[in-house]
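K.L.:
Each in structure tokens, the structures are laid out below.
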Structure P
Amino acid sequence: MRARIIRAVLALYPAAIRERYGDEIAELLAASDTPARDLADTVRCALRDRLTQQAETMTVARARTAGITLIKLVVAPFAFGVLLLLLLTTAGLLADMTGAHEAAPYGYALAVALAATSMWWFGRWMARSEPIVGAAVVVPAALALGVAGISAVPHLGDVLGEVRAGSLAAVACWAVGATGLGWAVSVLLRRGRRAAAWLGSGMGALLLLDAVTAVYVFTALPPDRAPRHNAPLWYLSAMSWWDPGLVDGAYRQLEDSIKMLPPVLTMCTVFLLAVVGVTARRPRLAA
């Protein structure tokens with residue numbers, strides 16, 4: 001038992017110090033007459049050395065780069081929304097020009113698919129070109145902060161949903177779920193289970209987006225307007241513009257309330273998975 005404790009304490013030291021002095025420190029601890037006090041002193045020294053080493057490696061240039069990357073991630077949802085608006089507007093104009101109004105929902109769905117594909121490639125490019133430490137946590141937190149910031153702006157926030165409390169509740173739930181999803185995909189990729197990672201990420205993303213859409217509707221609309229048994233269909237309806245009367249029993253009433261929140265969170269999810277897909281494999285490639 002004592003040997004295990006000593007090994008655990010030695011693991012706190014930076015690798016360079018552990019390799020050079022590890023055996024000597026272990027022998028001194030094993031022969032100590034006051035093991036509890038000496039172990040506590042060793043833990044204190046190990047943490048001090050590790051923190052000192054981290055402070056030395058965090059140069060001003062690296063700190064500036066990390067800060068710029070974080071700002072880009074926070075601003076990214078606004079860029080996602082602008083791109084989506086441009087594509088949706090183009091799809092609407094084409095439907096008006098051709099008179100094929102019955103095909104407009106397919107055009108809107110194609111616009112969202114194109115925007116999501118763009119976010120996939122942008123996420124992979126950003127992950128390759130800029131260091132993102134702890135992407136499974138940092139990326140969802142930064143994106144959620146950006147979406148919440150948009151939602152909090154008067155008038156502009158109405159683009160994401162007419163009920164601000166519903167939008168913020170959905171974004172908060174998305175941040176938590178997206179962190180778990182990103183972490184799970186990272187673990188599977190590091191273990192070499194690529195098929196399970198991508199299959200699970202697709203299913204997990206759909207469940208997450210379906211859940212956060214339901215959170216918005218639960219928060220923003222009463223049961224008499226949005227019957228709760230229709231909850232599994234809300235995300236599908238919001239993304240496809242197919243609506244059999246899920247809110248108020250009328251066509252497209254759900255879209256009037258929830259607006260662009262589901263497509264924007266969809267693009268944020270795609271972006272997260274793209275970033276994690278690159279960053280999670282870096283240790284394996286470096287090895």
Structure Q
Amino acid sequence: MPDDTTRAKRDDTPEESRRTRLSRIFDEDAELYDRARPGYPTELYDDLAELAGVRTGSRVLEVGCGTGQATVPPAARGCRITAVEAGSRMATIARRNLAGASAVEVVTADFESWPLPEEPFDAVVSATAFHWIDPAVRMAKAADALRPGGALAVVRSQHVTGGTEEFFVKVQRCYERFDPATPPGLRPPAAADIDGSDHAEEVARSGRFGPTVFRRYEQDLTYATSEYLELLRTYSGHRALPEAARKGLLECVAGLIDGEYGGRVTKRHLIELGVSPGR
């Protein structure tokens with residue numbers, strides 16, 4: 001099932017334009033995004049502290065904070081955070097969610113054009129957002145933002161095999177009917193088949209970081225029909241469909257969940273943390 005975790009291609013201008021357009025689409029309904037998108041496991045923040053030094057007093061730059069799902073826990077642990085978010089509605093909700101955190105600043109700006117402050121950061125963190133940043137800029141600018149010995153930490157998430165597996169096979173009929181870009185027979189990959197090599201290779205090509213260390217976490221999350229439709233409505237590919245196609249797709253998905261799965265399905269998410277020490 002397509003969602004916005006699919007890696008954007010990098011090599012041609014039309015695809016770059018599509019990447020930019022899709023990266024802005026989340027801001028259309030930031031309240032829905034904040035309500036429907038799942039957070040990250042506690043273990044991830046423990047590993048951020050261990051591998052990237054993100055702990056009390058650390059100066060952290062977060063790239064693409066969204067509504068603050070991955071900002072609130074480090075703030076609660078005493079980090080000093082500058083969070084950069086391109087979407088004005090998303091940034092407004094992030095400020096609301098972080099209202100009690102005096103050591104956090106949310107900046108509304110494109111990371112690519114935002115001027116880095118003179119004081120470097122201990123860590124640059126990006127949670128399910130780094131793939132939306134211009135690939136010609138993201139590695140070099142992240143490295144420029146770090147102090148010597150700092151670290152880049154990138155969190156990525158993807159739907160993988162597990163949960164209500166039969167549903168995710170059958171639901172492809174809905175996608176193939178209403179979204180002609182859906183490859184026939186598309187299936188979620190197995191978690192074991194995702195090794196982070198594409199990210200590690202990009203890091204290595206930049207020449208600005210040491211080898212990337214990965215930690216992985218799997219979450220099974222169960223959704224009622226209405227909750228699952230809300231989640232789908234936060235995905236960029238779904239939001240980009242023509243209105244009639246999107247409406248038909250969501251009705252088809254809802255009919256399948258209610259008609260064959262008792263109004264509830266479970267989706268397995270693979271969350272991958274990659275930490276790369278700066279040079």
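What follows is calculated from the coordinates using simple rules that are stated; it is not laboratory data. Worth saying up front: this structure is predicted, and the values here are computed from it rather than measured.
K.L.:
Among the shown structures P, Q, from which was the value 21.8 of Kirkwood radius over Cα pairs in Å calculated?
P.N.:
The read-out comes from structure P.
K.L.:
Oh, and also: The value -0.62, -0.85, -0.88 for log10 I(q)/I(0) by the Debye sum over Cα atoms at q = 0.18, 0.28, 0.29 Å⁻¹, for residues 39-78 alone was derived from one model only; which of P, Q is it?
P.N.:
P
K.L.:
Something else: Which one of P, Q has helix-only ellipticity at 222 nm (-39500 (n - 2.57) for each DSSP H run of 4 or more, over all residues; to 500), as calculated from the coordinates, equal to -26500?
P.N.:
The structure behind it is P.
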